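Enquirer: What follows is a set of structures for review.
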Structure 1
Amino acid sequence: MRLERTDHREDPAAWARELDVSREAVELYLSTDVIDLHIDSFIWTRVFGYDLRERHDHGLLGATFYSQVDFPRILEAGVTGATWVITTNPLKVASERAAAFRANLESLKSIFASVEDDFALVKNAAEYRAARAAGKHGAFVGIQGGNALDASDDALEILADQTVLRVTLVHLTSSGLGATSSPLRGKRDPGLSPQGRDYVRRLQSLKVFLDLAHVSTQGFWDAIDASDKTSPILVTHTGVRGVNDHWRNLDDDQIRAVAKTGGTIGVMYEPTFLGDSKFSGKAETIVRHLEHIAKVAGDDYASLGSDWDGAIATPRDMKTCLELPVLVEIMLKRGWKEDRVRKVLGQNFLRVVEALRG
């Protein structure tokens, strides 16, 4: 099954005119890896039967909350790779969560297999590069909510084949592994449980990335303390408090801690976390967060982690993946060098994946 889309490499000037950006921005964008650390669109497939293989418009809400991504648009946008996420339902009991994850993983794998002319499921940087050489999007898989696999000591063995690249330890609710950053947990921050600390070590022994998006502040530092200091750590979709002081965001010490592991931090696109109002977000605010990470830790530690279709509102000048070159235009106008642009768009993430898995 071959998916229909416009190939903007054939006429980058036309795409530049359509987006009202410079041809320089579009050509730079099209010439590099563009990898998103966190796409949550599969949740709409599970809940409403949203077919990722079909091209959708902006939906009923103007690309707010959903309909920001599908496979034809990802290909047309030139997004060369992404981590496609399976989010855990915290309302299920532990055994049901594990069974649901296995079923969802098989479902997602079958969707990718049905479009194998355009997508390849990949486990490491070498497989990603092979996919790109074949003209395909390199699709990594992630879990959001480590309590998908907390039923027993053996539950994590499903990750041994490395199909799953990363696990976001906790999500919007606390679990037996540890505390969420969400205010819904209350004022107390107990951090990680002993089970959570052991879970961190087990993930890293399997060469599965630990993702510290969503974890509480104490939980973050507990995870750093428990982790193998030779394993890079991810924070896949977040903002930074140096730009907007919000419970969802990392402070400068946390940024430095991730950088010290050799990991990377993906900046998400939800306006209220970044400092804009819900329905008037600006793409430039995303760039400001990326810049702050570079200022604190250097150019090698910032990446893109959109959280597309994760029930977010997107910047109104970049509603969907099809407007991504707008980010590059802003970066260039703010004086970014090409090398920094390429690193943030995808090279930083590839470096981290290659360091762990080759």
Structure 2
Amino acid sequence: MDFYHYFKSRRGEIIHLLKKLVELESPSSDKKAVDSCSSFVIREFKKLGVKVTSFPQEEIGNIYLVEYPGQKRQQPPEQILILTHLDTVWPVGKIKKMPFYVSGQKVFGPGVLDMKAGLAMAILSLRALHQLNLKPKKKIAVFLNSAEEIQSQASEKLIKALARKSKYVLCLEPALPGGALKMERKGRLVIRLEAKGKAAHAGNPELGINAIEEIVNQLQKLKRLRTSQVTVNIGLIGGGEKANIVAANAWTVLDIRFWRNKQKARILNTLKQLKPTIPGAKLNFTLESLTPPMEKTKPSSQLFKQINEIASSLNINLEAGKSGGGSDASFASNLGIPTVDGLGPEGEGIHADNENLLLSSLIQKTALLTELLKQL
């Protein structure tokens, strides 16, 4: 079956589905909006004879698992886990200022690339298998995360549990510029550092303990973590009450990224050993979120080789690349499960007003995904 021409002939169907997904705006923090988007996605999947499991959530959107049966050769059957996410970084109403539209080979819209396209690919691939009566070798499990952009303990726990049951993990995040897959990703620590001091009149600062000064001193120390492999971004900072009061409280939030788990260990060790520089000041740091790095592993490299061989038969040349951003694929990869990320389309402007994808790439990658599900 020539899946590329199959999907190319359904260009209108693909655009229609993508338009519906993009216009169902789904910012991570808006449970109602995310649930509305997921309801549409689940309705589309249910047309294909799948099993749907819901994981209700109180604060974030509900999480779903869609299971499509494979050939019944093993009991229980082997499984391929597909990672997608429903949420975007864009607020409800953004579609009015940043409408969905097609210009030549480019498709624009909030969340179109990250990652409504991945959702469309999963639906379209299973739809093709269903309509053509093609049974994949393994059971297909599609995970629909509702809060990938902000992370949640619930989704992380589920991804790890599902990955442990899976032969392979495929993540439909966008490809790198040029179309390369993401075989390595930076890990990410989001740290909140708080300092407590003592208020006093600014005319007699020696009677107080300035928490802002303490934070500034600590930031100077933490800048030393920066290397060619580790980045430290001071993203937020605040504290104090008035200009004429010695600040009793101050805080900062840092985004620290790294390529290796051993670098993470060094960073955490440095944070644990921080001590106040001003007598009487107190320090406390909180780990707000942690995404492990996706390191290059032998199992994942072997899976990439298999995928590349299948891609070559479709006249697609794949390369392995690196990304500074994190994704759910890192959780699976850290368990030693063969994992490949960036199987989504090529595009540009992720989290920016010019977010767009290449339609030709979306068609190509959907054909590849369908072939992978059929053959792996």
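Enquirer: Which of 1, 2 yields 1.5 for distance in nm of label points 7 Å out along Cα→Cβ at positions 85 and 253, as computed? Write down the numbers at each step before the final one.
Expert: Details: 1: 2.6; 2: 1.5.
That value comes from structure 2.
Enquirer: Another question, then. When distance in nm of label points 7 Å out along Cα→Cβ at positions 69 and 149 is calculated, the result is 2.0; to which of the structures 1, 2 does this value belong? Could the numbers behind the result be given before it?
Expert: Numbers: 1: 2.0; 2: 3.8.
The read-out comes from structure 1.
Enquirer: Please state which of the structures 1, 2 yields 22.2 when Kirkwood radius over Cα pairs in Å is computed from it.
Expert: Computed on structure 2.
Enquirer: To which of 1, 2 does the computed value 17.1 (mean count of other Cβ atoms within 10 Å over residues 245-252) belong? Kindly include the intermediate steps, with their values, before the conclusion.
Expert: Values: 1: 17.1; 2: 20.4.
So the calculation was done on 1.
Enquirer: Still on this structure: In terms of mean projected area of the Cα convex hull in nm², for residues 61-204 alone, which of structures 1, 2 is highest?
Expert: 2
Enquirer: Comparing structures 1, 2 by mean count of other Cβ atoms within 10 Å over residues 173-180, which one has the largest value? Each step should come with its number before you reach the end.
Expert: Working: 1: 22.1; 2: 19.5.
With respect to mean count of other Cβ atoms within 10 Å over residues 173-180, the highest-scoring structure among 1, 2 is 1.
Enquirer: Also: Among the shown structures 1, 2, from which was the value 4.5 of distance in nm of label points 7 Å out along Cα→Cβ at positions 93 and 261 calculated?
Expert: Numbers: 1: 3.3; 2: 4.5.
Source structure: 2.
Enquirer: Next up: Which of 1, 2 yields 23 for relative contact order in percent (Cα under 8 Å, 6 or more apart), as computed? Walk me through the numbers before you get to the answer.
Expert: On the way: 1: 20; 2: 23.
The read-out comes from structure 2.
Enquirer: A further question follows. Can you tell which of 1, 2 yields 3.0 when distance in nm of label points 7 Å out along Cα→Cβ at positions 109 and 293 is derived from it? Write down the numbers at each step before the final one.
Expert: Values: 1: 3.0; 2: 3.7.
Structure 1 accounts for this read-out.
Rule-based calculations on the coordinates, nothing more; no lab input. These numbers come from a predicted model, not from an experiment. Cβ atoms are built from the backbone, for glycine too; each structure is taken alone.
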